[in-house]
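The next part holds the structures, each set out as structure tokens.
Each value in this text was obtained by applying a stated rule to the coordinates, not by laboratory testing. Computed from a prediction, not measured in an experiment: that's the story for all the values here. Cβ atoms are built from the backbone, for glycine too; each structure is taken alone.
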Structure P
Amino acid sequence: MDKCLTFLGRGSAFTSEHNSAFFTHGSELVLIDFPMSSFHKLCTFGADNLAGITGAALTVIVTHTHGDHIGGIPMLIHYAYHILKRKVTVIAPSAEVADDMRFLIDRLEGCAPDAYELLTAQDAERPWLLDVIPTSHTPTLEGRCFGYRLCVYGKNVIYTGDTASIDPFLPWLEPGTYLYAEVSLHDSPVHTNLRDLLARTSGLGIKLFLMHLDAPDKIAEAIEGSPAELAPLYK
């Protein structure tokens, strides 16, 4: 199965490497969520190596505001401003999430005002950003969790973010779609169950990649012989 997104980590909250993906569009390196574990990897590998170009513009899109998804964004802004001499663009899925991000970046982290640009998905004019898909994750973040429909290397990509169910994304799964779906091996009211995901997406003609894994080795065993793959890690 050919691949589209590449991951700096694909673990869930209580693992050592948290979920985060990236792709490039022209001279832009687009990061999907950005925990601190991904910041450490970006510093190790280099932003330009990830992008395959020198001087890549840095953009982060946010699915929701749990720390294992946004914890590294302020540090990336500081690093890009002081070390790389670049501005970071942060794209939030809604105005409410943008307000939360602004409080984090400005008030708590004290990033320089000219070090970043904060946009909502509605105002971000990006050819690769097609749709924002509301979903439910935890009750305390109800109304503030989202997935995305993207165009990556000419492919239709659905990225769920953290979601308690695959249901909000099913209408978007046309044949040939690349679905990057979070899964949990263990039953959880705030994550998508692996068995349910495989059953609900069977026969749709999509390419299925699993991310945000709570038990990577056991999930790898469970999907042997199925069309699903683990999301590819950057090496």
Structure Q
Amino acid sequence: MAANHAVVSLEEVHKTYHTGEVEVRAVRGVSLGIARGEFVAIMGSSGSGKSTLMNLLGCLDRPTSGRYLLDGEDVSGLDRDQLADIRNQKLGFVFQSFNLLPRTSALENIELPLLYGRQRLTSAELEEKARKVLATVGLAGREDHHPSQLSGGQQQRVAIARALINDPEVILADEPTGNLDSRTSAEIMGIFQQLNDRGITIVMVTHEADIATCAKRNILMRDGTVQSDEPVAHRFLAQSNQT
């Protein structure tokens, strides 16, 4: 896939860790492109390199060698502060454990990334934007609820809304259904599919084959390399209960 058509482009990316005298080659020469508007699932067993690859895509780590272009910008050699800016401006994150502030309302959790962004919004503008995004994931009326007052699925919806608040180029989801039952998992995947239908690029790490079928493309990692990269032949269309 040509880089000028890709929002994510990796070129011969390697990531090597050193622990004492032990060298761990976690990612070995990965090249791939992800087009704007794709929904990609990255799969692999423990130690396959999928989590390291996700950290690189999320600008949480830098490659040992190779290039990573995000929205056309080479971010491979940026320093820590520059990477933090990129994460805030271009990426949204959804994690398995939700990562919500427990003593903060759903609305305030969603507003948090805006406080560190370049947009200078008034308190009223912050609240209005957060309420709109919360409504898109089916939680209108739950704005004042704290995480302890929400189910696991509702907490993950708040986390998705938080990932959306800065209008990111890419949403990165790391095992987003790992703490959820099968019915709630299907609802969360339905939300991701709806967001993708709106043109939002989604890259998801999962070890669950059935969850991976909700994506449009599956990348299988093994021993730090891409073992296979194929479109999903029989895609599962999940339903989101927005009530």
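Overview of values
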{"read-out": "When mean count of other Cβ atoms within 10 Å over residues 103-110 is computed for each of P, Q, the largest belongs to", "value": "Q"}
{"read-out": "Distance in nm of label points 7 Å out along Cα→Cβ at positions 7 and 191 from the coordinates reads 1.8; which among P, Q", "value": "Q"}
{"read-out": "Ranking P, Q by mean count of other Cβ atoms within 10 Å over residues 47-54, the structure that comes out highest", "value": "Q"}
{"read-out": "For mean count of other Cβ atoms within 10 Å over residues 199-206 computed as 21.9, the structure of P, Q it came from", "value": "Q"}
{"read-out": "Origin of the derived value -9500 (helix-only ellipticity at 222 nm (-39500 (n - 2.57) for each DSSP H run of 4 or more, over all residues; to 500); candidates P, Q)", "value": "Q"}
{"read-out": "With Kirkwood radius over Cα pairs in Å, for residues 95-142 alone derived as 12.8, matching label from P, Q", "value": "P"}
{"read-out": "Origin of the derived value 3.2 (distance in nm of label points 7 Å out along Cα→Cβ at positions 55 and 207; candidates P, Q)", "value": "P"}
{"read-out": "Read-out relative contact order in percent (Cα under 8 Å, 6 or more apart), computed value 27, structure in P, Q", "value": "Q"}
{"read-out": "Parent structure of the calculated result 132, given that volume of the Cα convex hull per residue in Å³ is the read-out and P, Q the choices", "value": "Q"}
{"read-out": "Origin of the value 0.05, where FRET efficiency 1/(1 + (r/R0)^6) of positions 79 and 175 (r between Cβ atoms, R0 = 25 Å, to 0.05) was derived from one of P, Q", "value": "P"}
